[in-house]
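I've put the structures underneath this note.
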Structure 1
């Protein structure tokens, strides 16, 4: 016999309360690794661009959990408005990618950790997930 809809919805809400914090923690861990690698790889003429590389905290929201990794931009000092030019190059300067390669190296690791987390949860072993860092 199928699970009644109200019971199923309650089970989904309970699962979401467990999954969201674990997913956020996993994303934050990989975000930190990505930022560290981008800071390692970025050209360091003045170190200002390196210091501007950061990530937001992964937080659940409408449509899923979101985390942003950025360099330069409006929240950085005015002398770091060239992050995109360094990453992508210009007509007179070759690209020196630092952010996209770090993201590309870490994305498969993140996806693998999230898949492993979901498998452990589906197997009814959430304790094993929460003990993983």
Structure 2
């Protein structure tokens, strides 16, 4: 194997590795910005399987509302929550992605008011929610 063939092999391996890494990084970025923000997961947990009494609690969080995920997208989340027929709904934070850059309180409050719960709706305060009053929901 000549010296030129060795350099060609190294060159091919290096750029093949770089190309593979770029595809992998691009796929992760695509997932992070185009798939994961719109994903809704649902789990059912039973605290006591020996009784037929139950209460259905729906918990949601990390909506990260911003210009490209606004009240229209939140409407889909609210509809999904309401289809579950919850007894209690608990919101556990991160309503806005960055309230200083984007906030549409009027539409967001209207959407959140559409959430139906038999007993109660609860919001757990956290740093991004200090502006928001639970009384409005």
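Hey, Cα Rg over 2.2 N^0.38 Å derived from one of 1, 2 reads 1.62; which structure? Of the options listed, only 2 reproduces it. A value of -19000 was derived for helix-only ellipticity at 222 nm (-39500 (n - 2.57) for each DSSP H run of 4 or more, over all residues; to 500); which structure in 1, 2 was it taken from? It traces back to 1. Comparing FRET efficiency 1/(1 + (r/R0)^6) of positions 34 and 50 (r between Cβ atoms, R0 = 25 Å, to 0.05) across structures 1, 2, the highest figure is found for 1.
Here, each number is a calculation from the coordinates, and none is a lab measurement. Predicted model only: the values in this text are computed from it and were never measured. Cβ atoms are built from the backbone, for glycine too; each structure is taken alone.
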